[in-house]
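Take a look at the structures listed below.
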Structure I
Amino acid sequence: MEQAVGNELQSKVSTEHSPWQVATLSKSLKDWIEKLGRVWIEGELQSFTERGTNMFGSIRDLDIENSIEIHAFASSGAEIASGLSQGDRVVALVQPVFWPKNGKLTMRVIQMHKVGLGELLERIEKLKLQLISEGLTDAGLKKPLPFLPNKIGLITGAKSDAEKDVLQNSRLRWPEVDFEVINTLVQGDRAVAEIILALEQLDLMPDVDVIIIARGGGSFQDLLPFSDERLVRAAAAAKTPIVSAIGHENDQPLLDLVADLRASTPTDAAKRVVPDIAEEFSKLSNAAERIWFRMSSLVENQQQSITSMRSRPVLASPFGFVDNQQDILTQATRRLVEILGFRIERSTAEVEQLHARARSLSPQLTLERGYAVITSADGKVINKAKKGEAFSVISASQEISATVDDVRERDVKRN
C-alpha cells in the first residue's frame, strides 16, 4: 500500500500552488483501496434491504459501536444465503470498494451466510475442551463462598425478574444483607463487554465478598454471551468468588464451568449465598438445647457417682477401714508370734537332741568314764608297746609320760 501511494505521489506532486483535483484524489484512493485483499468478518446484520437483485445494508461490530456498509449486485456473482434478516449474526467475505463520485467507502460482499446453531455449538464445544485442557474448570480452583458475605456484588439486567428474585430472597433470608448492583445487558452481542466491565469493577471493590451473575433463563441464542471466551476468562481470573445464576436447565453456558458455584436459578443463588437467619437461629437454639442436655446429663451422672461413693462404707466411716486393717495386722502379728515361738521351741529341742547325741559320741566323755588313750612319742595311738618304749597316757584330766618296763600279752576272746 505504501508503495502504491508513493507511486501516485511521484506521478504528480500536490502543493498549495499546484493542488490535485478532487477526481485525481478519488482515483488515487480508488486504485489504492481496490488493491487491498479480501477479508472475512463477523458481526450483526443491520439496515438490510434488497432492491430487486441487489442488496444493501451494514454489519455492526458485536461489541462496540462500529459498523461498515455493505452491498452486492447481481452481476458480481455474490454468494449470499437466503432468508437473512436484520439482526442476524453473519459471517461475510468482503472486499473494500471506493466510490469516487461521492467519496464513499463500502464493502462488496462476495460470500455471506448466517452463523448457524451448529457452528455456534461447535465453537462453544471447542472452547469448552480448551478450558478443560487449561485446567480452568478444575474443582481445586473453586474458591469457597463466605458464610455471611459483607457485601454481595450483583450483575444482572435492569429491573429484571432475576434482580428481583436475588434481592427479595436474599433479604427474606437475612434482612441486613448489603448489595452492590450493576445493571448490564444480559443478551445480545453488546452484553459481553458490559458484563466484563461490571465484573472488573466489582472485583476491585475490597468490601465485595462474592459476585453473582444472574439472568432469568432464555433461549440458546439469548445465553450466548455467557459462553463468550472473554467473559469466561475474565470470570476465571477474578479474585472474588463468582456465582453463575443464569437460570437455565437445558443449556449450560461455559460460565457455569469456571464459576466457583453454579446456581440453577437466581433464587437458588440467593439461597446458596445468603444464610437463612431463621434457620441459623433454629440451629443455634438446637445446638444450645443439645449443649444444655449434655451438660445436665453430665452433672447428673457426676452427682450420682458422688452419692454412690459417699454411700460406700469406706467413706461413710473413714476410720472403719483403718480399724479393719489394724485388726488384720494384729491377728497377723499374733499368728506370726505363735508360729515363730513354735518354730523356736521345736528348733531348740532339736538342737538339744543333737547336742546330747554329739556329746555321747565325744572321746572326752569316754575318758571321763575312766578310760585313757596311750599315744607314742609322735602322738599316734598305740595298741602294742615294746619294753623300754616311751609313751604318754591321756586321761580325762591329765597327760602322763611313762616308759614301758614290762609287756605281757593278753588273750582276748571276741564274740
Structure II
Amino acid sequence: MTRTNSYASCLEAMFSLRRFGIKLGLETIQGILQSLGNPQDRCKVVHVAGTNGKGSVASAMSAILHASGCTVGLYTSPHLVRFNERICINNEPIPDADVVRAYEQVQQVPKGDRETTFFEFATTMALYEFGRRNVDWAVIETGMGGRLDATNVVHPELTFITNISLEHQEYLGDTLPQIASEKAGIIKPGVPVVTGVGQEDAWSAIKQTAAAKNAPIYRLNSDFHAEPTGGGGFTYVGIDNTWHDMRTGLAGKYQIDNAAMVVAGCELLNRNGARIPINAIRAGLSGNRWPGRLEIVSTSPFVIIDGAHNLAAARNLAAYLREELGTRDLTLIIGILADKPYREILEILLPVCRKVILTSPKIHRALPAETLYECARDLATDIAVIPDVSEAVRHAMEHAAANEAICIAGSLYVVGEAKAHLETQGFPSFQRKAGT
C-alpha cells in the first residue's frame, strides 16, 4: 500500500465512524489513552471552550507560546480542506505520514464496548502525536460543550470559555445557563479561568462552577479589557499590566476582545511560572492567522470567506460587511446546515448584499439550496440557486464587476469546499503559520 493510499484509507475509515456516541461520556477515550500511556499528561495544556472565538483564541495562544520559544501542539476542529489542519505542531499541520502513524497507533489499542466516535478518534490521535513529539504545550479546543467533550481528559494550566450562545441544544440544553454549565465542565480545581461571557445568567452558571472548584475566574470587561485604537490596534488594561500598541492580525472588531482574553491568559500563566515575554505576546497576536474567518482569499475579484455558522457569528459578519465593504456591491454565497437557525441567519446577512447565491455543501446535514430559497425570496430580489459550492464560487467570480465584492459564508463546510476549489484555481493554499 502506498503512503497516499494509506492516508486515504485512514481517513475513509475515520469518516465512517459515528459523529457522536450513542451515549456521550469520557470512559471510552480515557481507556484508549491509558492503553497509549496517557500522552495527554506529558505536556502543559491550555483548554479552550465556548460558542464562538474558540479557534481564534486557541490559534493566538499557540502562536504566542511558540514565539516565546516553546514547541506547541494545537488541536482544533473542524478542518476546512484537509484533516491535517486539526493537528498542528508550531502552527503547521502535521504531514500525511504522521496522520497515518497516529491512526495506526490508536487503531490497534482496545476501544471498549462502545463504538468510538470520529471526534474521540481524532482527539486521541492529536494527543498521541503531541506526546510523541514531546511538545512543551498543547492548546486544545473543545469540539462541542465541555463536560462530556472528548477533550475533557486533559489537566490544564489554564482554561478559556470564550462566550455562550444557544447551540447543539439537543446535547447541551435548551437555555443559556444549561449550556454555560456544560461548557464550564472543563473547569478544573484551582485552575484559573478566563471568560468573555457577557450574559448575566450564563456568567452566574460559570461563576458557580468555578467557585465550587475553587478556580479563580477573570471576566472580560470586568477584570481586564481592551481599548481599541483603530486598525486592529488596542491598549490592553489588564490584571497585572497595562500594555499599549497591541495589535491582532485577525479582522473584525470582535477579535480585539478575543485578543484581550488571550493576553489575560498569558498574564495568568506568567503568574504561575511561565515565561511569556511581552515581545512574544505582541508577535504572536499580530502574526496570528485563522483561516475561514474574515479571510481575504482574492483581491481581483475581491473575495472574503467567513464561516458565520450561527447567529452571533452572522451578526459579527454583517457588521464587518457594512463597515468595511459598504461602498462595494456585494454578492453573498451562502449555504447553511439543517441544525442551524437558517431563517434568522438569512435575515441578518441578506440585507447587506445586492446579490445572493444559495448553495449547499456536500454533507448530509446541509439544507438544500431550494429550501433556503423559500425563505430568501422574501428578503432579496437578485437570487440564484447553484447547489454545488464550487460552481457557485466560479459563477460569482466570473461575473464579478470591478467594484464588486464576494462573501462566502453560512457554514465552515461551505468555506472548506470554497477554499478547496480556489486552491485548484491557483489561489494560496491553507496557511496557519503565524506571520504568513
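Any read-out appearing in this document is the output of simple, stated calculations on the displayed coordinates, not a laboratory observation. These numbers were taken from a predicted model, which means no experiment stands behind them. Cβ atoms are built from the backbone, for glycine too; each structure is taken alone.
Comparison across structures I, II (criterion: mean count of other Cβ atoms within 10 Å over residues 230-237) gives the highest value for I. Taking distance in nm of label points 7 Å out along Cα→Cβ at positions 14 and 94 as the criterion, the top-ranked structure out of I, II is I, with the highest value.
Structures I, II were shown, and distance in nm of label points 7 Å out along Cα→Cβ at positions 46 and 326 at 11.5 was computed from I. Here relative contact order in percent (Cα under 8 Å, 6 or more apart) is compared for structures I, II. The highest value is that of II. State the single structure among I, II that was used to calculate distance in nm of label points 7 Å out along Cα→Cβ at positions 182 and 406, giving 3.6. Structure of origin is II. Each of I, II could give distance in nm of label points 7 Å out along Cα→Cβ at positions 70 and 238, but the derived value 1.4 comes from II. For the structures shown (I, II), distance in nm of label points 7 Å out along Cα→Cβ at positions 30 and 254 is largest in I. Each of I, II could give Rg/Rh (Cα atoms, Kirkwood Rh), but the derived value 0.95 comes from II.
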